[in-house]
Structure I
Amino acid sequence: MKVFFRVDSSIEVGTGHVRRCLTIAKGLKDLGVQDVVFICSRLEGNIIDDLTNHSFEVRIIESNPEFNLEDVQQYRVPEIDILSQVQVVDAEQTINLLNNEHPDILIADSYLFAETWENILRPYVKSLVVIDDLANRFHNCDTIIDYNFSDNNKAYDLLAPSGCSKLCGTKYVLLNQDFLRVSNKRKPIVSINRILVFFSGSTELHPLTISVVNKLQSIEPDNLHIDVVVGGNAEDVRRVAKNINRPNTTVTGPVPNFAQLVENANLAIGAGGITNWERCYLGLPAIVVAIAKNQVPSSSALSRNKYINYVGELSEETPLKIEELVRKFINDTDLLNKQSILCLKLVDGKGLRRILISLLPKSYFSFSLREATIDDVDMYFDWVNDPEVRKSALNPAIIAIEHHIKWFNKQITSNEAFMYVYECDGVAIGQTRFNIIDGIAYIDYSIDEFARGKGIGYCMLQEAIKRFSNMNKVLIVAEVKKTNPASISIFEKLHFDKFLETYTTFSFQKKLIL
């Protein structure tokens with residue numbers, strides 16, 4: 001297995017693209033994929049050394065045509081692609097560095113790349129994966145990853161090919177491993193005694209940091225400590241500390257234990273971007289300022305759905321808005337607790353594993369079957385309302401949450417229902433259910449979107465039927481829509497006999513022998 005990354009870092013584009021690709025690369029290496037190569041431009045402010053320090057090969061594009069990042073971020077389909085020539089040049093340079101090796105996977109992460117670049121690369125790779133978070137341009141790829149929170153979950157239905165696997169939403173959030181190491185500390189927050197202030201590693205935001213913290217002077221400091229993290233060198237940090245007048249406040253520069261600071265805090269004040277997900281994972285309510293245009297859509301959507309408290313883009317009113325919200329949380333700890341619980345549910349820390357399961361053959365993983373529990377109710381709700389599941393269901397109507405909860409509670413406690421969850425390295429990827437009615441077991445199953453197309457459905461049903469047959473020797477019946485060839489093939493492969501045909505369905509049966 002050979003995997004290439006095409007990604008850049010610089011003062012202008014930042015380091016986030018490279019860091020999330022590095023997270024995937026380390027995950028690949030942990031699974032035994034040793035042939036991992038990065039292709040990067042040597043731009044000012046790059047972090048290529050971070051890649052080589054982790055023993056990854058880096059091939060360098062020595063010169064790049066210039067482009068305006070704002071042009072890319074503001075680009076809106078179906079306008080003419082003003083950057084098409086830039087994409088052509090970069091694609092040709094990337095192909096030269098592929099060196100006719102035809103990688104199994106090429107992962108591209110750049111706001112620059114779109115359909116023009118991808119069309120040129122497609123013949124040179126077996127699978128093309130795109131990481132995006134703007135949803136503002138056409139793509140031609142096999143998989144697209146966008147873990148932003150959005151009110152529009154179908155944006156890529158119009159922007160990517162119909163056969164493209166779309167790994168969209170917060171279940172695919174890529175987190176730094178430092179945050180996963182404190183996963184045992186994930187619990188709802190109930191009061192405030194420590195606030196974390198961190199906007200960015202950029203020294204340009206030091207004035208904002210100083211203004212915000214000083215605005216909180218009037219809040220009783222004795223029982224409220226503030227941790228402030230800023231970018232820059234030691235002198236920059238001292239300058240910020242000197243200009244902060246609030247007692248019971250600690251100012252530090254970039255720290256290796258940032259996850260520990262997030263864990264210790266009860267409320268955060270900061271920017272959007274990846275830190276939104278890090279805070280949500282640890283259940284930390286946050287007051288958020290957008291410091292870049294690409295942070296606005298996701299931060300706005302998160303705020304509308306009560307996950308964060310968004311005060312808009314940076315303005316003169318920002319410190320006052322933040323102070324008002326801090327007071328609100330101090331006076332209403334119930335609100336703080338509710339938001340903390342919501343955050344914990346939004347990001348579960350398994351995004352990397354889901355992405356790897358989607359990208360790699362199933363031979364890289366181990367699988368297990370367990371009984372469903374009452375704690376699986378939300379997961380089952382997500383599965384049952386998956387568009388492809390509804391499309392294959394005999395009744396395609398969307399299931400309301402109140403009906404689902406009532407149904408699930410009845411099923412999980414019934415002696416006539418047997419519910420199993422299939423897991424891949426600790427990540428739930430599908431379910432199988434047997435309902436016994438008048439001595440016949442009716443079977444139902446589904447596979448999560450990221451695990452489809454790998455033969456996992458067959459393996460799961462095989463294991464579930466084996467487990468079920470240890471306790472029950474009855475006739476198993478499956479009813480499948482004719483428009484669902486994948487399920488038809490699975491039941492035929494499992495030696496089910498077709499015994500009934502209607503205008504829209506086939507019925508299969510299998511007798512469990514005593």
Structure II
Amino acid sequence: MLQVNDNPHIMPDIYRPNYSSTPILLDRIMPLGDSITEGDGGISMDDDSLIVGYRQKLYLDLLDAGYNNVDFVGSLSSGYSLPPAFDTNHEGHGGWCADGCSYPYHDILDNVYTILTNNPADVVLLHIGTNDISHNHENVAEVASILDEIKRYDPDITVILAGIISRTDGKAAQTTQYNDALYALTLSRIAKGDKIVWVDMENALNYVDDMCDAIHPNLSGYHKMANIWLDALRDILPPTAKLLSVQKAGSGEGRVMSNPKAIDCGSSCTGSFPYSVAVTLTATADHGSVFSGWDGCDSVNGNVCEVSMHSDRRVTADFRVASNVNLLFPTGGQIIPAGSQYTVAWEAPLNAVRFRLSGPKGCGIGTRFFTDTSATCDAPLLQKNKNNCFMKVIAYDSRNKKIGYDTPDSKFTIEVVTITSPNEETVCTGGQICPINWNKSVYVPATSIELYYSLKNGAKWSRIPGIEKLSPDAGTFNGWIAPNVSKPSTKCKLRIILRDSEGKIVGRHISVGTFTIQPVF
């Protein structure tokens with residue numbers, strides 16, 4: 001038995017030919033095999049007009065993926081009455097074997113050259129051997145001869161060769177042995193330069209839920225087969241593209257750019273992207289305008305739109321004229337890490353040409369003038385949090401006349417380090433672990449940490465042991481055993497001190513409010 005990876009029967013695609021230098025388009029696909037290729041058992045066993053198997057789903061999925069020129073080829077037609085409409089041609093012959101079938105059935109080997117002559121193909125989807133196993137004369141040498149005949153007709157044909165589905169009539173082990181030999185044949189042929197892609201159908205189905213009878217899948221089983229064929233075809237068919245169109249709407253003006261780069265709207269508002277790629281659109285309002293929203297996105301985060309290109313897409317970006325001066329960020333309530341850079345942004349009317357931005361000392365702005373509607377600020381490295389930060393923006397026109405201003409009602413914080421628990425809602429028990437948690441700016445250059453507790457609202461502090469090797473960035477310490485108390489202590493607080501490599505204090509914080517330590521009852 002051929003061993004592959006950890007499981008000898010889970011065999012991935014192992015050959016992905018490069019068609020970059022091949023002039024033809026690989027759009028003629030021949031489903032070739034027996035009644036499983038035809039699709040018996042999915043919807044019907046005997047009404048050709050309703051038999052679709054894997055072929056209907058595969059064809060429609062190829063169209064949805066952008067392969068609009070795909071042509072299923074073959075002398076047979078099945079499933080033509082079952083919507084949605086698809087290309088029903090195939091070469092799935094019920095009862096046929098690879099070779100050696102008795103009359104009235106025939107063999108793929110004896111007919112494949114004529115089949116291809118009458119219906120030329122670029123790709124052959126070959127699933128054959130089920131009837132050979134039923135008659136106990138399976139032989140992969142017969143499949144090798146089929147491959148020889150296909151190659152004799154046209155050596156540029158790619159064969160996607162399937163390890164056939166298993167069965168529920170006691171011949172599953174026989175099927176596995178056949179597939180192992182078929183896989184070994186595939187490796188040998190690829191080594192000789194044949195254009196073959198292996199697909200594992202045996203492990204694609206659930207043989208409790210996906211079978212119509214002992215050898216034929218039901219519709220769910222055929223759908224799983226279609227998915228396996230589709231994945232293999234995507235590896236060898238030329239890449240497809242989908243169009244993304246951006247429309248700008250509203251009274252204002254702005255620009256939309258894409259990542260990957262293809263759209264700069266601006267001037268170029270339509271871009272072509274590979275099938276299924278995720279595209280990020282970013283909208284930026286012109287001076288005097290405000291971006292006000294998206295339509296047609298898969299997800300939105302402010303001025304950023306995410307679109308997945310499984311089909312042609314159209315997205316609308318709405319811009320409106322700014323009528324007032326409005327601070328957009330920070331507006332209050334935000335926490336900005338000490339030592340980081342942050343962007344202050346605002347909107348203003350079109351006649352505003354100069355802006356004065358100011359804020360309290362220690363918030364990273366001071367007083368500065370700008371001609372744009374945004375400014376990059378450096379959050380300073382402080383010893384303790386700055387909780388009363390705000391920004392005020394004043395707009396001036398070309399005559400230096402003040403035409404508007406804005407400042408938020410609430411404040412934002414420059415955070416060095418903050419104890420988050422225990423907090424006012426915490427009740428710890430003496431003699432038991434009381435976890436300590438904190439947030440720390442990653443930009444603060446601390447190398448060591450000290451923790452203290454107080455039972456008297458900060459009047460007296462005791463150092464907490466056991467943290468000598470704890471990283472200041474750990475954010476948690478689960479080794480503090482709360483002290484034993486004889487009665488509830490309701491005025492407890494914690495203190496954290498951060499030091500750099502020279503022992504200097506670079507951060508400190510005392511917990512807000514008090515928590516409780518209760519005695520053991």
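Each reported figure results from applying straightforward, stated rules to the coordinates on display, with no laboratory input. Keep in mind it's a predicted model, so treat the numbers as computed, not measured. Cβ atoms are built from the backbone, for glycine too; each structure is taken alone.
Each of structures I, II was scored by FRET efficiency 1/(1 + (r/R0)^6) of positions 143 and 455 (r between Cβ atoms, R0 = 25 Å, to 0.05); the highest score is held by I. Suppose you compute distance in nm of label points 7 Å out along Cα→Cβ at positions 247 and 503 for every structure in I, II: which one lands on 7.0? Derived from the structure labelled II. Set I, II, criterion FRET efficiency 1/(1 + (r/R0)^6) of positions 31 and 351 (r between Cβ atoms, R0 = 30 Å, to 0.05): the highest-scoring structure is I. When percent of Cα pairs over 26 Å apart, for residues 303-462 alone is computed across structures I, II, the figure 50 traces back to II. Here the criterion is mean count of other Cβ atoms within 10 Å over residues 271-278, and among I, II the highest value is seen for I.
With distance in nm of label points 7 Å out along Cα→Cβ at positions 135 and 255 computed over the structures I, II, the top value is the one for II, the highest of the group. Suppose you compute Cα extents along the principal axes in Å for every structure in I, II: which one lands on 101, 73, 41? The value was obtained from structure II. Here helix-only ellipticity at 222 nm (-39500 (n - 2.57) for each DSSP H run of 4 or more, over all residues; to 500) was derived from just one of the structures I, II, and that gives -10500; the source is I. When FRET efficiency 1/(1 + (r/R0)^6) of positions 399 and 495 (r between Cβ atoms, R0 = 35 Å, to 0.05) is calculated for each of structures I, II, structure I gives the greatest result.
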